[in-house]
Each structure stands twice: as structure tokens, then as C-alpha cells.
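Next up, some structures in C-alpha cells.
Read-outs: derived from the displayed coordinates by stated rules, not from any lab. Because the structure is predicted, anything quoted here is derived from the model rather than measured. Cβ atoms are built from the backbone, for glycine too; each structure is taken alone.
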Structure I
């Protein structure tokens, strides 16, 4: 029986229930049909963050924003963080449970949680609670800090932090060990608290990797806030939320790293990577592969923006304006790549903490007492293909809407071709890696 941590990195097989060729043809056809239909029928921008479906009743907004609920959520976040650190330190539940709680339950779980509920980590973030205590002890204003955070910083700290977290998961020495994860978390927390003390609590919205990541994914949530001054809860078209993602320094790099993490994780499971890295030190080779993949994604996105500017004779459709359209692509990859691991780890977490109180390996003298349920191989393969293709189709729609709003009349189609070609390449490459691991 595969461990959950191993399953988190099993991405498919070329001999699986869905033939690779069929999946590639279906993916490319879906993207081309979407682009062609948009080209013919979609001439003006339709998505706007100011448009909402329905305003949530005011009492519900007041309840969600009530200080008591906010404090309760902070306590829950702190309790979960303390539980994770305790499991990592003591090894309770088996040596794999602690890392899996971080890599799968937390990291992967942020995606569906943010898609459904919005930027949840902002409400749970235990570092915000610790920061308040530190500021109270040091008499530093928690909101303002000691100095102003320059606008040019953007979300670069979050992008760098995301690459560092990806390195921990995919390339660090002893990356699957509890000690490595624990050390990284303590170092990350220390850096975040120092930065927040200097720049104030606004740092977390721009420098905390997980808070920024959750917020970017939450742009696709149907649950949002009214852009008006009252900030009421609203139900909205997810594309309208995505249209509200503003170009900031580091946004292109952040989205590129989001794409690179799952791309390299898939590639590192292929025979091609194993042959290329054979005989090389594992951690340096994987580090080079991960950084190279991130730079490749960033370079391709910037190249698409450069080509679009040339084809539009200088229209301001920059890489930063293109980047939000790749968020659905990254989310689709994350769901396709890790959904099975999340299903398995959620069951193990419930089993260990609420049912048996023991890791599966120690039940009845080592014999499995509980069989964790997963969908069939056909269902999982369909989920992978549908997630990747759907993410790309949504990305094409978002990109087209952004383009028709930025490109001049008469030049709204050809400048989109470079980004569309990039999405086709990502679709074919992503499906190939998923189905050939």
C-alpha cells in the first residue's frame, strides 16, 4: 500500500485507463475551439470586479466580520499550527504524518479552501497572532511597524518564499523528513515575524507566501467582497474576481513559480529526468531543475508578452496583465496532481486523531485495520485530465477578456496568439507529464 507522501508525487502512467494520445487531442481541441469561439463572438470586455451576482444578507456579513469570530479563527489557526509542530517534533502518528500535514493537508488543502471560502489563510494565519504579541512586548505599532513597505517590493517576497517552499518539498536534502520541514518552518516564521515587525501587519498581505497564494487562488472564488466602501460579502462570477487581480511587481514571477512547482514535480517522476540526473547529486540536480523550470515559465510568459506588444504595435498588454489568466491553469494542475493525496491524507488525519489514535502501520501488530478509500483509477485519471483541460479553457477565457480590454480595435486577435500557443504547449506538456510519470 502506497504511503500518502509517496502518493502525493505519483502522477500517472502512460499505460493508464485514458490513452495519452486521446487526452492530448481532447485538450488541444478544447482549447482551440474555445479560442476560436471567443475570437468570433467576444469583442468587448465583459468581466469587471465591480459586478456581482447577489449581495449576501447584511447579518451574515456582520457575523463573519464580528471580532469574536475573527479571534476564534485565529485561535483555531494557532491550535492547528501547534498541533502540526507537535507532530513534527514528536513523530506522533508515524514519521510521515507530520510532513504530510504540511505538504498535503495544508499546502494542497489551501486550494479548495480558498476556492470555496475566499482568502482563508488571512483569517487563520498564526503568524499574525504571534506578531501582535511581539508588537505588544516591543511597543511597536502593529499596523505601521517601524518603516513603510516600498511599493516596488510588490509580492516579490511571496514569490521567493514560494520557490523556497517548493525547494523544501522537491529538492532539499531530506525533504521528506520531519526535521527538515520543522527547521524550514521555524526559519520561515522567524523571517516573517522580523519583516512584519519592521513593516507592520501589511507585510503579510504581500510577503507571506501562503497568505498571498491563498489570496491569488481566492480571486477565483464565487464568494467575495463588494468593491464598494461597505465591503459586504457578495456572490460573484469567479471571472469578475480574477479581473480584480492587479499587476504588481513580482506577480508574474509568483504565477510562474506556481506553474513550475507542479511541472517539475511531474517531470522529476519521468524516465527522462531519471536518466538525465543519473549519477548526479540528487539535491543539487533537483534544485537546478526546479529553478530552471521556474525561469523557463517566467521566460515563456515574458516572451509571450513581448510578442504580443510587437503584434499590437506597442499596446500595453504586459506579462503582469497576462499572469492572472494563468492562475486557473496553475489551480487545474494542482488539483490534477495532488487531489488523490489530499483524499488519502484527510482520511488518515481523521483516523489517527479521531478514530484509532494510532498510525495505520501499527494497527493490530502492523496489519492494516483500515483501508482508506480512493476513487477508481479511471475516475482519478478523468479528474486529472478534466482538471488540466478545464484550467486551460478558463485561462483562455480570462486571457481573451483581458486582451480585448487592453488591445486596440482591429488588433485584438493576433496579439493573443503567442499566449494561446503558450497555453497549448502547457496543456500538451502538462498532460504528457501527468500521464507518463
Structure II
């Protein structure tokens, strides 16, 4: 497959559109439906262009890499960023305590964690009478288990989500390379790394310092973002055991990966990577047993497997109680309205299972590169554009996948 010379610039343009569509442009009243189209188109563009890039690899680390000045700068920036993040997050924690009047996700997870700590493992998913006169917990184990240590120690459990978010951004920081210096006076300067850094800063500033999306103050999505960044690193590294762990964490936190997994297995089969497929499968089974069956049991798995069928009714309730959710998110739900929720859900399920495998089949026929990563990006775009209830905090997982992928594309050896 031919690769255009300006491919990195095209990727950067799509990422700029995607980033602004889910951040600062949302401040413009009434623009969310238009931004949803830009968000979808730019995300698909990123997925396609990734197949035209050279095969991505993690940069090698020499024995003396930590003696390089650039790594000293990274450590200093990490420390400064940690202090700034602590200050911003502490402000939002004080402004918005964990309470169901602000949002019920973290209060529900807190009760689940308290039950687990008390040894009530078989009752973790029982109805919680104290929340909305009886709420059924629905969060998968990789979503709530990481919060158990913070609950046990009496810490603000939101620091766990912040840790996942911080891991994602520090991953970008340590993969990021500034433009190479050229001693020739007439050599053109490469501004692409600078613009990537600026977009990364805008994204992180929006997520941490601005509370529009509520990721820091009321949501649990920081852990999910960390899981998907780990999955990107695993896919690029080519280590099947790490890929199996990352896939398990993503699958056991949200359903967004469910359409990509068949596509990835098809890719492994077409490439005849039977050893990798076996290791990933065995690792996934082991993680499922350790993170799901042992903590909460098989009956809970059966109960949760039936939950996706209830999402249509849940979306109808949100349309009735909180219609602003659909008016402020860059998703397609606003085009369907409250009377076509069933159609939207059918499209979500069908497209999630059809498009990623088809993308892999066509991409391999055209000799595309990076098909696992590109199909992952495409699967996330489809899932969140067609999701039944588009809470804004959900959309930044895909943004960080783009950020890490583009950082690898623009990476230059030191």
C-alpha cells in the first residue's frame, strides 16, 4: 500500500478535529450534533491512515537511556504535572463530594467495594436499597475492584481514577519526542511534534482542569482510559501475554471492546499466529477466573450477561429525566430521539460486530499495516458514536488511544 509523504500531517489534522470536537468546541451552544459528525469522520480517518503508516513499534530503551538529558526533562515535567494534577483534582474533590446528588456511579462502586471488603462476595451485585430506592449494580469487576484498596484505607476513591488518567498521559510524555535539531540553516523545521504536544495539553487540561465532562469529579472513566492505553502499548509491543492482560482489563470494565475482539481473532488467524492466539486466550481465561469467577462467582456472570438487553429501557428513562445528556455529547443519539432508541441500539450492536472484522479483512487484502490498532480505533469510534446513552466522560478513551498512536507515528529516535 502506497504511503503519502504528508501522512503524519493528515493524521495530526484528524486528531486536532477529533480533540476539539470532544473538548473546547462543545462550549459552543447547539454544536453537539454537528460535532458528532466531525468526531466520527475524524476518528474513522485516523483508523484508516494508521493502516498506511509503517508498522509501529515501541522505542527501544538502551542501558544508558536514563542518563540522557531528555529523560531528565521528562522526570521534571512529570513531577510538575503531578503537583498540578493534585491541585486541580483536590479542588474538584472539595467542590463535588462523592454523593448521589452529583452522580451515582462512584457511590454505587463504593457500596460494592464495602461489601467485598466485608466478605460478602456473593452479594456484591445485590440491589442497593439506599441509592434511588433500590439500584442494581452493573459495573464489571475491572471497573470496581481497583477501588477496593482506596475504600479499605479510607482514601478518596477518585484518586484511583486519577492514577489511571495520569498513567495515560505519562505514557504519552515518555513516548513523545521533540523535533530533531538540524544544523543546516536552510533545513525546514518540523512543527508536527509541537502541535501534537499542544493538542495533548489541551486534552489533558480539559479532562483534569475543566469539569464539563466530570471525569475527575464524578466519573470512574480514568481507569478505563488507563486500560486502553495499556492495550495500545501491548498491541504495538507484540507481547501476547501483555495483550491478553490488557484485553481482559478492557473487556471486564466496559463492553466497548466486544466488537473488536472477533476482528482481532480473525486477524491472528489470517496471519497464522497460532502461538500468540493461544497465549492471549489462556491469559484471558486466567484473568477472567481471577477477576470475575473467584471474586463474585458464576451466577453473577450470568446475571451481568443479560444486562445489555436492558439498555434500551435505561436510555428511555434518561431521555425522560435528563435529555440534556443527549444534547451535549458528540454522539448520534440526538438524531434518533427518544422514539427510536431501539433502532439506535440495533445499529450499535450490528455495526460493532460487522464493521471491525470487515475492516480487518479488507485491510489485509490491501496489505495494510497496524490492523489490530487501527481496527481498535475504528471499533471505539463506532461504539461511542452509536451508544444508547452518550455520557460525555465516555468519549475520552478513544481520544487517548489516538494520542498514543499518533505519538508513536511521530516518534523520532533521540
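Data table
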{"item": "Read-out distance in nm of label points 7 Å out along Cα→Cβ at positions 67 and 339, computed value 7.3, structure in I, II", "result": "II"}
{"item": "Top of I, II by FRET efficiency 1/(1 + (r/R0)^6) of positions 163 and 219 (r between Cβ atoms, R0 = 25 Å, to 0.05), largest first", "result": "II"}
{"item": "Structure with the greatest value (metric mean count of other Cβ atoms within 10 Å over residues 43-50, set I, II)", "result": "II"}
{"item": "Source structure (of I, II) for Cα extents along the principal axes in Å, computed value 71, 48, 47", "result": "II"}
{"item": "Entry that produces 17.8 once mean count of other Cβ atoms within 10 Å over residues 243-250 is calculated, selected from I, II", "result": "I"}
